[in-house]
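Heads up, there are several structures right after this.
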Structure I
C-alpha cells in the first residue's frame with residue numbers, strides 16, 4: 001500500500017480499513033496516516049477497526065483513527081443519502097461530520113507540511 005513511498009502523509013475518509021497485501025513490516029511505512037470514519041458506519045465492523053489499529057501499532061506506523069459518532073458511510077458525500085436510499089445501502093451524508101473531518105484533515109496536513 002504505502003510501503004516504500006516517500007509520502008509525508010495520507011488521509012482517508014470512509015475507509016474500509018485493512019486491505020494489506022501482507023502485514024506491513026516494522027519501519028516499512030513512514031507515511032503518517034489519518035483515518036476519518038463514521039462511528040455508525042455498518043460497513044466497517046468494530047473488529048476490523050481493532051485489527052487495523054493493531055496492525056499499525058505492530059508496524060510502527062504513525063497513524064490516528066478518528067470516528068464521528070452517529071455518522072454513517074458516505075458522511076462526507078452530499079449525495080450519499082440519496083444514493084443510499086436509491087440502492088438501499090446504509091449510506092448517509094452528515095454535514096456536521098463532514099465539516100469536522102475536513103477541519104481535522106486540514107489540521108493534519110498543516111502539521112506535516114510546516
Structure II
C-alpha cells in the first residue's frame with residue numbers, strides 16, 4: 001500500500017472531495033471534516049494542516065464559480081456571462097468565508113492530531 005501521509009496536495013484534493021460530498025447532508029460538519037482530513041493527510045504542523053484545509057475550501061469555491069460562469073454563458077450568451085461572473089464573485093467570497101474558514105479550523109485540528 002502506498003504511503004499517503006505527508007502529501008500536501010493529496011490532502012487538499014481529498015479534503016475538497018469530502019467537503020463537497022458531506023456539505024450536502026451536514027453543512028457545518030462537511031467543511032470541518034474535509035479540512036480535518038486535508039490537515040491530517042498533509043501532516044507537518046498545525047499551520048500546515050490549516051493551510052491545506054483553507055486551500056481545500058477555496059478550491060471548491062473556485063471550481064464551482066467556473067462551472068457557474070460556463071453554464072450561464074452557454075445558456076444566455078453574453079448577458080449570461082456577465083450575470084454568471086457577478087454570481088461567481090459573490091459565491092467565491094461567500095464560499096471563502098464559509099468553507100474556507102471552517103476548512104482552516106478543521107485543518108488546524110487535523111494537523112495538530114497528526115503531529
Structure III
C-alpha cells in the first residue's frame with residue numbers, strides 16, 4: 001500500500017458548487033475509484049493565510065501498477081464526464097509538476 005497526498009486551489013466563488021458535487025459523487029465515479037485500487041480517499045478544504053482556499057487530497061493505493069490504473073481511470077467515459085464538471089471549479093497550483101492537475105505532496109511523517 002502506498003499513500004498519496006496532493007493539493008489544489010479552489011476559487012472562493014466555486015466553494016459551494018464543489019461541495020455540492022462532492023456531497024453526491026456519481027456512483028460510476030466511485031466504482032472506478034475502487035476498481036483502480038484506491039482506498040481511504042478523502043478531500044479536505046482549508047482557507048490559508050494568503051486568503052485562498054485549497055483542497056488537500058489523501059488516498060491509499062493498494063494495486064500493483066499505479067500508472068496503468070490511473071490510465072484506466074482517465075479513459076473511463078463516466079470519469080471524463082465527472083472531470084468535465086469538477087475540474088472547472090478548481091485552480092491548479094502554478095508550481096505543480098508537468099502533467100499534474102493536483103500537485104503531489106511529499107510525505108514527511110507517518111504514524112500508524
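Every read-out reported here was derived from the displayed coordinates using simple, explicitly stated rules and does not represent laboratory data. For clarity, every value in this text was computed on a predicted model and none was experimentally measured. Cβ atoms are built from the backbone, for glycine too; each structure is taken alone.
Given a value of 28.8 for mean count of other Cβ atoms within 10 Å over residues 31-38, point me to the structure among I, II, III it was derived from.
II
Can you tell which of I, II, III yields 35 when relative contact order in percent (Cα under 8 Å, 6 or more apart) is derived from it?
Only one of I, II, III returns 35 for relative contact order in percent (Cα under 8 Å, 6 or more apart), namely II.
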